[in-house]
1. The value -19000 for helix-only ellipticity at 222 nm (-39500 (n - 2.57) for each DSSP H run of 4 or more, over all residues; to 500) was derived from one model only; which of I, II, III is it?
2. So if we calculate Cα Rg over 2.2 N^0.38 Å, for residues 107-154 alone for every structure here (I, II, III), which label has the highest result?
3. Could you figure out which one of I, II, III the value 55, 50, 23 for semi-axes √(5λ) of the Cα gyration tensor in Å was computed from?
Structure I
Amino acid sequence: MRVFTLACVAAVALCACDGGAARPRSVGLQIDEPTDPLRPPAQRGSIPDDARVTDYAIDAKLDEENFRIEGLERITFRNQSRAAVDHLAVHLYMNAFSAEDTAWMAEGRGSHRTSAQGAAAPWGRVAISSIQTAADEKRLSLVPGADPSVATIPLAEPLAPGAQLELDIGFTTHLPEVFARTGYQADEHTQFVLAGQWFPKLAVLQEDGTWNNHVFTFHSEFFADFGNYRVILDVPEGWVVGATGIRTREDDDDSGRVRHTYEAQMVHDFAWTASPNYVEHVATHEGIRIRQLHTPQTWQDAEVHLDAQVQALDSMQRRFGPYPWSSITIVHPPARAGGAGGMEYPTFFTSGPLLEIPPPFGSMVTMRLDGRFTTVHEFGHQYFQGLLASHEAEAPWLDEGLNTFSNTLVLEDSPDGAWAVKVLGHTLDSGDLLRLDMARLDNIAVIDQRADQFAESEALYGRTVYRKTAAALRSLRNLVGHERFDDALRSYTDAYRFAHPTPEDFFHTLIVALQDDPAAPGLLALSPEVTLDLHDWLRQAFRTPRSMAFSVRWVENRSQLGHAGWHRNEDGTWVETARDDAEREPEGVVVFERAGAFVTPVQYAVTFEDGSTEEAWWDGVRTTDTITFRGRRIRSVSLDPHRHLELEAKRIDNHRFVRRDERPVTTEGDLADLTEAALLSALLGVSP
């Protein structure tokens, strides 16, 4: 079984379909660009009046020979803090790739995911050529920070609360060969640019007047304020361009170049791509224009990705509120530019290829964990990062973890069911996959910590931030009930649209929405006898490394105690009562153990000899508890019979029969168990 499973996985990894049909220029429908970057007011949902902080107008020209971007940007910044500021803080993210000893490169050691630095152009950087105020052209200087990815710009005079400043910055961005979400690829077959984090960008000014300007580290991502963008991209004629927002103008001349104007509203970043090799596929759903940019090898997969995108859009709008923008652009990078795959920007993300499993494995294994799931995951970031712009460096789980959780709900909402992998007819769902990852964390992972506090291993970061968060949220959702939890999470997404929610915001919103009574804050009754303390449960799940583990230590049937022996009668005289075993009533006895440090209520189910089953709650407070069923004989006992606690990884001792009984053995059942164990062990080393 192990050899078979590994062979299946190897086949999946190596057999991406390469397509051989002649390449058209475009496929799908001919649908015009929207006229507004935002959907109509009735469809886009609420936008707070004070959410718009920083606007950008950028004029950028691509040097396709040297893969440089010459740019001039005007930043319009509004001081919405309570204090005057005497300097601006700036992110220069591209400088993370400028040398071996930057914070990012020192941790990543020149590689990211499955890609590494290119030999021809391993380094990327952004050089500032000029800084001046737009009003009076007063020249300002750039003061480098401790790491090249951060800097400050001292102001000639403080900017008062409520005041506005316009600043012009000239810059040149040198793209590396693509290996970590950004860069270029150039060979005899392909020219490709993915420009992510390519321009100088202001940090976030906090309410007290201090700047939050985090160093770009290996696991951290991005944090910025919302605003409007107007970006002109000057590229060679014949190159297809895709970008955040919508294209509002296209100008060409006799020089062999075209200037594409893109506009986006209420976004916190802007990314773009260009290539002469793209095949364009356009569709629409609920008035949202969905544009895919494919390679000549992947364009025939466009409809499959479109189906995944539509399912994700429908699921997330229903659960988390309306998608506010009028466009979605999905980019499929060339095979040799895989480092650009699987990355999100507002209204714009990169996906991955579909995988075709060859015979004979194709008839045995079916999976959704390929480019379809990448499309679902990266679109999910339009909510948990694009719309709820939490701080990805300080609390990465608020983005990646909540998004991964939401992706499992997209699978649940799928008309095909919630399965993720099928092997020989045996179905594995998201809970199965998450549970095995929990077994590999070894009680060392705390979810709620900064990105730079994780070890360099991407496996530990991914299992904790992405999948342990999802397992924790799914466990809580199962405990309190799906509808109740979903309503609570909707309260969070409604409250913090176009904001920067923190972990405390998330916990508070969830607790208030889930608790039974404000007079008993944070408490939710699971039964008349057992209450869930939401404060404590969330603290354990997100801020401790405690593991969740239970076992049924003992089950037996015995006779109840009678009155045989010597007792005093009413006169105080000792009287002997004879033993009469025939009159004794039976009683079943169960001993539960909480083997992990995580204290949580857990359901149990008892099946009696008469075939009846009863379910109840054990509070899990004591490390062991004995429960007696007078007058009943037990056949078997299960803890967490519905597999609700996905944080509990090892469940082998959650079920026990009375000793004289034996578990029925079937070839089908044992083969299913072996298949599940082997496949999960092989698959979960890598996250989509």
Structure II
Amino acid sequence: MPATADFLIEIGTEELPPKALRDLEQDFAAGVAGGIAAAGLGGGAAQSFATPRRLAVRVPGVVLEQAPQRVEKRGPPLKVAFDAAGKPTRAARAFAEGCGVAVDALGKLETPAGAWLVFSSEVAGKRAVDVLPAIVEAALAALPIPRRMRWGSRDTEFVRPAHWVVMLLGTDVVPGIVLGLTSGRATRGHRFLAGEALSLAAPAEYQSVLATKGHVVADFAERRARVLEQATAAGRDLGGDAIIEPDVLDEVTALVECPIAVTGRFDEAYLDLPEEVLMATLQGHQRYFPVRGRDGRLLARFITLANLPSRDPEQVRLGNERVVKPRLADAAFFWQKDLARTLAAREPSLADIVFQKGLGTLRDKSARVAALGAALAGPLGADPAAVARAALLAKADLTTDLVKEFPELQGRMGYYYARRGGEPDAVATAIEEQYLPRQAGDRLAATPVGQCLALADRLDTLAGVFALGKRPSGNKDPFGLRRSALGLVRTLIEAGLDISLPSLIDAAVAAQPVKIADRAALATDLYDFIVERLRAWYLDGQAPGFASGDVSAELFEAVRERRPASPLDFHARLKAVKGFTGMAEAASLAVANKRIANILKSAKDAIPERVDPALFDAAEEKQLHAAVEALAGKHRASLASRSYEDVLKQLATLRDPVDTFFTAVMVMAEDAGKRRNRLALLQQLRRLFLDVADLSCLNAS
């Protein structure tokens, strides 16, 4: 067994961005571990660490030296390497000289494409200490950092200035330069609780030294658990429950190295503000945990996490209370100021806000959404007047001071302002629901008026941006069109709304204030874009009724080939085809469908629309025709009621007559009449299957 040792790399920095810390930690660990494995240095499962001032990775069992490698270098072809007398040519001698050997020491490589001179040698593997610095640099360079910083007079770039590097392999320092810094074994503890550098004897003691001497909890998950435990306990002590959102918990964890919970209070008068405003102030601005009382109402208390224990906790508490007071005072001021004008009074000012260059103002967009929403009102059972009113006021809260301060509250604040302004409940609720779902897994618009707005607003944005030629490319989607498309189809499918998507797209495209050379082509592109988002939704197992892996690419394609107008209908067809693939007859019929599709595609005859039974002369074709005719009535009835499972079960009964037909009957008969009649029978059969999906797309296995 080759000798191994644990490897440790730590990059010490100034405070890293808290929202990005978890991703930086995981990507750095993956880069280091992957680089070590790719270099042939083995290594076990990597353990990663991250605090505000450091990223670190420990990889156990790294091989100290690479295994020897067999190197093969191909030279000139043999016909060029030797002359007619078999003597080496200048090309052969030059190749041998370049390899540092005599010509007769070279080998020959025989391949179907010819024969060549070849030089083979065994190269000693490199030492791990010589390879590891480059692996670390490559992992750092690959981190997803949108904007890198320079510091001092160096050309080195990183997300934050780096101040020390620890790089150990076993008990030895790995010599090297990383981010312009010479590696060593000295780490640093807490900025205020551990002033001196801490020497590490080996990677295994990294966590314990930082914890006992450095007052630092290096493991992100361990520190997160401590924050959660302390905040939860503090909430109970205050007579309620701490409200701990996962994103806020991660961000707080990324801000502290030695978490200590501190509680505070604020003036109860601020409890008159909408709860969402309080939450946004405490969580978003201050990274505090609000507290909900046993009665379900917020308490005038909060929990924060200090980064070190204090000899005077009361001063820490007072300091945090002083910080949050002006934040809450600002929010209360904005709330009262905003209430001085109704949404209706604010609506005209939307004409001064450009939605997107080329697509008019927000007021223009509201008018388009109102028109599209009105078309949806009837099918969705919504009040057209409420839809029109909600669309008119939908964006008016964007002009309020509170929404400018807390953009994430758009829609919700519109709900509050609409209620205060005397608008009907249906209108106020729809103003909030227009943005639902905001992200994956979020709730959907639940009211008919809200659904009209949610659908119409997304369709208008999609059609407008596509009309401008600014559709997403690669991983760039500045307008969030992929999210809008998924929200659109989720609403239609999960809310059970049977609406023609192409009709909606046509109406949205026609309403855009942009000159479009080919509206039909643009509408087709937009339909395909939306369906592609649908595809990812199903293949990822996020659609209701489907687990991950239930829907394959072939299964989805089988339904997409039929281009169902309604996403809800698309969903029903997928469920039916998924059930069909589990039947014993599925594989045989999938093969037959592919065969039929290929025969019809290659046929040069004009295929009759009707089958003439008088032209049959084989029992098997008569049997197949009789079976097709027998189920035709049931087929049409089940299709009309969208009982697709029944349709496919009925078609499954055709497996035996289809199999015997292809076994006994020559479709492409010499007699033109019989040939065309058999093609007509296959065309009739093919159309029956195509009524649900193109089963020829399915994997026959």
Structure III
Amino acid sequence: MMKEPSVLEYLQSLLDPRVKEKIRIPDPEAELNQVDDLVFEPSDTISDDNSASRQHIKPFPWILIISTLSALLAQKLLEPPGSMAVIASVVLLFSMVLVGISIYRKEVIIDKPRLDKTASQKLSFNVRSFFLAMGLGLVSLLFFLDNRFTFLNLTLWLLSIISFVYAFWVGNVSDHFGFGAIINFIKQRSWKFTIDRWKISLFLMVGLAFFFRFFRLSQVPAEPFSDHAEKLLDVYDVLQGKFSVFFENNTGREFIQFYLTALLAGPLKMGLTFLSLKVGTVLIGLFALPFIYLIGKEFGGKRVGMFALFFASISYWLNTISRIGLRFPLYPAFAAPALYFFIRGVNRQNRNDFILSGLFLGLGLHGYSPFRIMPFAIVVGLLVYFLHYQSNGIKTKTIFNFLVLIIASVLVFIPLLGYTFTNPEAFSSRALTRLTGQEQPLTEPAAVVFIKNNLKAATMFNFDDGEVWVHSIIHRPALDVITVVFFLIGLLLLIGRYLKHRYWLDLYLAILLPILLLPSTLSLAFPSENPSLNRTGAAAIVVMVLAGYAMNSIYLALKKVNVPFSVVVIAALLFSSASSNYDLVFNQFSAQFKMNSWNTSDLGNVIKDYVTLGNDPNKAYVIPFPYWVDTRLVGIQAGYPTKDYALKRESISETTNLSGNKLFLFKEEDIETKTLLEKTYPEGILGKFTSEMEGKSFFTFTVQDSSTITQ
């Protein structure tokens, strides 16, 4: 007769993640219905058998519905101006308690994690190719010390990566990516295509993503600012043959965006424009989306991945940081594949996935400085995995594969590693000015600021996303009402699934969220910069996956009651979310950006019109004024990207020595310039450009050379 477990043994089984077999208290209802461990996929159907149908029909999930509706109402009250924030917070907390009760009552099914069979791979590799890769990598590192890409060091670097991949890759590369199946399909004499609801959904999702990223891209956002001038001047240097690894202007920048924009501006003929910057970053932002889908699929199945992809595609957060034309989307764009291949590699113990994770990890370090937190995030993932029973018996293999990941990432990082050796201060300057009192002293002890920063970042999703107007609607939630409510529900479901199944990935995602916020929360010297949507961009990956997980769970809960009803409810929620994000991006954010940015395009168009009349573009001038336009941007907008149109007020008199017509542009409030121009050129003609935005009008002052006047 089996010994009945004690209460102490039960608690030990429940709390220790290394224990695989949990002691469970018998649940008569679960034993009768046996629905707790069902895994639902898009192909799920309801049995036509009446007795089976009656057996699986559940009462209507009233608690789940009430909790969701109350959460939506509470979050709506937290939207700006948020005058009822206290009441809304209480209602939101109460609704989350109801969600917990709904989970306890099994209105929502806590699905069983999908535990894949681990690959049977030997710990062997091609020794010669490995040492060749190490040698080539070391030599290329020496040639990267001067911060330049050359044909020699680029060739050595790429060969070292190829040699390393060849040394450790298991099987054929074409088999891993499905290239062989694609080639066989192309070789067929006749092709057959099948269309189902899933493929149509996927097609619509891709179209939705492209719409939200490219719609009105030339108008939203409307104007560039000084950072864009710095970027375009660096891109110009690339087009002139200066192939830097680390671009040192404006506290230093990694190289990926500059070479992508150079490709668009030069060979693809888009020119050195604000639009070429925006197209480049939008393409980078799109790169993250398929991997968000795949992470969702790995976590909870295809439908979870699809819902996660939907939320990511329409997200105001991910949309604005992609459209702005700066390096912001590079953080989630490379974090998503690095995380996906790491998670997949751990689950399947497939070395190829570890290699791919390492390649994306190293590549991401060449993109945007907040990505530097990712190596730490990957190490934490390994430690979390080792604390769980899923790693039993395969720790040695996992460590070997993880070492392969690390070496792969270091090889890809070599160009910037060479620069770091010779210029460590320049490489770390930007991060250190935020983390330490190097530029601005800390106002409070570092630990206190860090705790406050984390509290602020924790509420950015549903309350306040910060005060940086260039990439966010200031002081509103980072998510729309629908997305944030389902994210919070997804977080509770994640906790519930972990408590039930002790699955390593559940705990990892929960820990990963604050880790990916660290580039923002570690802004100790400048706490006003926290939270910021750009430095927290990769956290959106976890947010969208959890929101998708919750949406799928609620869909399944409603589906058991009535399939058409569940489809209508989910469709209404998704439509509401998409409409809300559309308004946030194309109305609210667009209007705010116009209000805060200077209308350099108007000044540039005035100069364009002046040149079109046959005048010399070098005899047009912009008189600088405090906190007005960046005169380099005027040149970019006028079509002369390397020309700075600034002319100091005291230098106006020097223009009298120049023949030909002249044009002066100056701020409406600049009375001194107006007086000086009228005194210097009594025959000049004063005009005014009236902007539709208050405070953005400016004066034009045209001087016509007397020799050009028709007698």
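Every read-out reported here was derived from the displayed coordinates using simple, explicitly stated rules and does not represent laboratory data. What you see is a predicted model, and the numbers here were worked out from it, not measured in a lab.
1. Structure III accounts for this read-out.
2. Working: I: 1.70; II: 2.24; III: 2.30.
If we compare Cα Rg over 2.2 N^0.38 Å, for residues 107-154 alone over I, II, III, the biggest value is for III.
3. On the way: I: 55, 30, 21; II: 55, 50, 23; III: 52, 32, 24.
Label of the originating structure: II.
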